[in-house]
Structure P
Amino acid sequence: MTQSKQKYTRERTIESYLVRKVEQAGGLCLKYYNPGQRGYPDRICMMRDRQGAALSVWVEVKAPGRRPTPLQICRLAELRAQGQAACWISDESEVDELLGVFRSYPATELPSVVSSCFRGR
């Protein structure tokens, strides 16, 4: 197996883990695709907080040790500027950390908490 194929497989493994964990928690984890617009995050995860308010976060999934491209970083910043929770993750422990944020904070605090917990990611 080539190195690029190994990285792709690993990224896909993390993405599958994200989908499975969000769905196990009762949420949705939708694949996002926007023809003609590159750089947007791979997934939109939606759940409810403890009070039943809607939560959503845009998630870019990367292979371990990989970082988003400059365009992807720009797109994450654009989403945050619109008040959206947006982050990138690169391993399964970060998926678990993100789900912990979903469970611990109300919907109104999610964008700022995700930005501070996942700063630089």
Structure Q
Amino acid sequence: MKMNFNETDEFAKNFKRLSKKYRSLSDDLVEFKKVVSEFPLGSGKHFVILHSQEEVKILKARLFCRYLRGASLRIIYAYQEIKGTIDFIELYPKNEQINESRQLIKEFLSQFSK
């Protein structure tokens, strides 16, 4: 199944800012998309499910950035298996932000409340 990718406004804003700082980020995201297309729930210790409900799962993963030479960024994304969609919610380096923004995740999940 072909995976569709979307970005929240917050993700797009952070991606634009960080891609100016880390030149390889665009290519690194393409590589990450290849991985999550094959393994949407991730593989190994670099993926953590933060939230799980029937229609959507929220995951946090390491996004390896070649520019950072081993140090990595964190990417928060939502996987909707039924739609075959991955929505990128947040992107941040660990040295700027310790944890994911619970507020952004709540805002994203609000579209699934009935």
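Coordinate-derived values only; no laboratory data. Predicted model, so just to flag it, every value in this text is computed and none were measured. Cβ atoms are built from the backbone, for glycine too; each structure is taken alone.
From P, Q, which structure was distance in nm of label points 7 Å out along Cα→Cβ at positions 31 and 55 = 3.5 calculated on?
Derived from Q, not from the others.
When relative contact order in percent (Cα under 8 Å, 6 or more apart) is computed across structures P, Q, the figure 27 traces back to Q. Quick one: helix-only ellipticity at 222 nm (-39500 (n - 2.57) for each DSSP H run of 4 or more, over all residues; to 500) came out at -14500 when computed from one of P, Q, so which one is it? Computed on structure P.
Of the structures P, Q, report the one carrying the highest value of distance in nm of label points 7 Å out along Cα→Cβ at positions 23 and 95.
Q
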